[in-house]
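J.: Please find the structures below.
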Structure 1
Amino acid sequence: MLFYLPIVLTALATTLYHIAQKSIVPAVNPMVSLVATYATSLAVCLAAVPFAPGGAVFLRSLRQLNWATYVVGLSIVGVELAVLLAYRAGWRISLASVVANATTALLLVIVGVIGYREQLAARHVAGLLMCLGGLVLAARP
């Protein structure tokens, strides 16, 4: 059960995320919305630090960060802005995430095979072809 808990949490949090993104007032400047979003996130994270594993070593952990943490921060801004703009462009909540995530999954297959030398079995290739077919069908307006 613990194996699936992070996936369930991801699914629930992502569902709430998309409902909230779709509900942001269209007249609000997208960057102002992101500032408020990240101020909220910062406050929640700072409040949670003492309760997280290794919470007492905040400064030591801060010094151990590498480039990847900052690239994650940059990429999150890109994701947040892209989703908000997709909804404002008229993407439906039932399809935007599916199309974006399927596209991401296919890109990560390429990264995994080329960059990390991961192996794909025939069943994986079959699944990826179905994913690609679904992507083509779902992405059509």
Structure 2
Amino acid sequence: MTSTPPMPASQRVVQISLFLVAAIAILGGTLQMYLGEPEVSPRLDNVHRFMAGVYLSTGFINLWAAITIRQQGTLVYLLALGVFLAGVGRLVSISQVGLPQPTAVWLGYLVPELLLPVIIALAHRATNRNASR
């Protein structure tokens, strides 16, 4: 029986962050798929539920990447980029139409969307740098 070496702390940070993103996307995607956006036109509700499906699927991809973290390379950076771009989309929305109410909730969404990807990318880079030594 072979035992796997302990996971480096930087890789554990990436793994935990991916699990967190997965949980948020799976729960949020499922909720938004169910709720939709009924107080808008059918076209906008359709787009909203479509994007909820995309959100939900990225949750499953993040979950898989977290579970198989020892085998992951570029995918981790791409997942971090997706979360970051989602945060940028939120920033664009805020700049164009304002900050929704209650502001603390929406800022509570925004801050992790901008910070977690940076943490994921830097920790993944540190893991790869240490592995190549």
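Please treat every number below as a calculation from the coordinates, not as lab data. Everything numeric in this text was worked out from a predicted model, so none of it was measured. Cβ atoms are built from the backbone, for glycine too; each structure is taken alone.
J.: One of 1, 2 was used to calculate Rg and Dmax of the Cα atoms in Å, giving 17.0, 60; which?
T.: Details: 1: 18.3, 51; 2: 17.0, 60.
Label of the originating structure: 2.
J.: I've got another one for you. A value of -26000 was computed for helix-only ellipticity at 222 nm (-39500 (n - 2.57) for each DSSP H run of 4 or more, over all residues; to 500); which of 1, 2 is the source structure?
T.: Derived from 1, not from the others.
J.: Match the computed value 0.25 of FRET efficiency 1/(1 + (r/R0)^6) of positions 21 and 117 (r between Cβ atoms, R0 = 30 Å, to 0.05) to one of the structures 1, 2, and report its label.
T.: Only structure 1 yields this read-out.
J.: Out of 1, 2, which structure matches 31 when relative contact order in percent (Cα under 8 Å, 6 or more apart) is calculated?
T.: Source structure for this number: 2.
J.: Quick check for you: by FRET efficiency 1/(1 + (r/R0)^6) of positions 13 and 45 (r between Cβ atoms, R0 = 35 Å, to 0.05), which of 1, 2 is greatest?
T.: Comparing 1, 2, the top value of FRET efficiency 1/(1 + (r/R0)^6) of positions 13 and 45 (r between Cβ atoms, R0 = 35 Å, to 0.05) belongs to 1.
J.: Suppose distance in nm of label points 7 Å out along Cα→Cβ at positions 5 and 53 works out to 1.1; of 1, 2, which structure was it derived from?
T.: The correct label is 1.
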